[in-house]
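Pasting the structures in now, so scroll down.
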Structure 1
Amino acid sequence: MSVGPFALVGLVVVLVLDMTPLVAAELKVLTAGAFKHFPIAMAPEFEKLTGHKVVIDNDTVGGLVKRIGGGEPFDVAIVSPAAVDNLTAGGRLVAGPKVEIGRIGVGVVVKEGAPKPDIETVEAFKQALLNAKSISYPDPASGGSAGIYAAGLIRKLGISDQVAAKTRLISGDFRLIDPVVKGEVELGIYPIAEIMATQGVSLAGPLPKDVQNYTTYAIAVGAASQHGEVAHEFIRFVSGPAAAPVLSAKGMEQPAR
């Protein structure tokens, strides 16, 4: 049986429509802290595969919790597991199995080309802080987990008074590691992913194992999302097999199982 040219054109149109979304969605993803580098890296491939658009907005976990609680529209949230639990209980996120997609450790950063201090042990790390002419880390008041942990660790080491005068707390008004890049601060304590994403600095190393701290990130769909099906599709993509090499390249790890 022969097939006319109009029938062939119709078949091609049907096939194309079957492969692409009838209406492309614009997915708003709220992502916390240094983890932003992961969805930013994954989004282009998702857009290519699905035809949907991903718009990423970044803030601290504390900042996102306030924004979500205040009713800001969004489709997907990437925050701490505890924040997912609280926002789900408050009706802001879709209830379901919690999906943890990655974690980030804390490291020490210096300006590119500067000597790297010895931070192999807890005592060596403590001495490096005491020896440094200046120190910086994210302002705990901004709600970022790395800054909260750094402040607590310094207290735990018993050197808060010794380093207070030379410590610069950095808010989220600009790139957190800029003072180190510019040579204004000698040593910084930041998420490893943020360090690796910043030009002009070098990772001196992760915090010693005994005092290392990981921030784990979980992902969930907004309860008021108008694109729930696409949002779930995005979650499956960023938590699937394609995620592992991207996490590693960005200084992150898969969650501990």
Structure 2
Amino acid sequence: MGHRHVNDPAQAPPKPAATLILVRPGNPLPEILLLKRMANSRFMPNAHVFAGGAVDAADGSAASYAACAGIDDLGASRRLGLPADGLQYFVAAIRESFEESGLLMAYEAPDQFVDFSAWSEKSLQALRASVNAGETDLATLCGSHGWRLAADEISYYSHWITPAGLPRRYDTRFFIGRAPPGQRASVANAANGEMSELVWRTAADALSDHEAGRLLLMRATHTLLREISTFGDMDALFAAARSQRDIRPVMPVMPGPSKEGGSG
């Protein structure tokens, strides 16, 4: 895969974005959550992607930072190689995951994830819609329920920048985390969501489905699934994710899907 330097001042600045790769135990290999974008989406229609999107202003608020457990902005920024406001990417990844898949990386007690098993689907959908519409934010949500965002449970995994020349460009930080138990993934109601369906697949099966034309994977998704497929179990995967690797930004030379994936 070809790359090029990403510091060309003539390029339009890409929007900060965050993505969360959610993983659950499988039999025997771990499974990855993939969501299919709507056919009428202007950005990557019909592609199967990880949950993610642009960073919102509220993601970088003092209240959002205070709602995070186990990591502060100084630690987050150091991990992402930023002077400040690295924690907003962690918050955005958690928020986008909740909006798009209904899985919320948050604690209701120390080391105990929020359990939605007693919640009705209608109540959860309404809660997700209110966050998606900006009627509430994660900090307010956490304050209302006594929750803390599990920012310490997601690990910085990769960094991709959309190539220049495309109508939409993103500077995306990818994170990876274990899907919280006591919660069930589902797409948002059609009126509020960008996704039409979701699937859980092992990395190897997702790659195989892409080769067979059953799943459309863009380049970043394809590349990261290929990396994940080299790990035999979740412990090895997350040990590698938590290691202090030197993560450098990747900008594909050629956008678009191919047998080696695409740009998103």
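Data overview
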{"read-out": "Structure (1, 2) behind the derived value 0.9 of distance in nm of label points 7 Å out along Cα→Cβ at positions 87 and 231", "value": "1"}
{"read-out": "With helix-only ellipticity at 222 nm (-39500 (n - 2.57) for each DSSP H run of 4 or more, over all residues; to 500) derived as -11000, matching label from 1, 2", "value": "1"}
{"read-out": "Computed 1.7 for distance in nm of label points 7 Å out along Cα→Cβ at positions 103 and 127 - originating structure among 1, 2", "value": "2"}
{"read-out": "Among 1, 2, which structure scores highest (criterion: FRET efficiency 1/(1 + (r/R0)^6) of positions 63 and 79 (r between Cβ atoms, R0 = 25 Å, to 0.05))", "value": "1"}
{"read-out": "Highest-scoring label, criterion being percent of Cα pairs over 19 Å apart, for residues 39-182 alone, among 1, 2", "value": "1"}
{"read-out": "Origin of the value 16.0, where mean count of other Cβ atoms within 10 Å over residues 71-78 was derived from one of 1, 2", "value": "2"}
{"read-out": "Structure with the greatest value (metric mean count of other Cβ atoms within 10 Å over residues 95-102, set 1, 2)", "value": "2"}
{"read-out": "Test item: percent of Cα pairs over 33 Å apart calculated as 14, pick one of 1, 2", "value": "2"}
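Computed from the coordinates by the stated procedures, all read-outs in this text should not be read as laboratory data. Because the structure is a prediction, the values reported are computed rather than measured. Cβ atoms are built from the backbone, for glycine too; each structure is taken alone.
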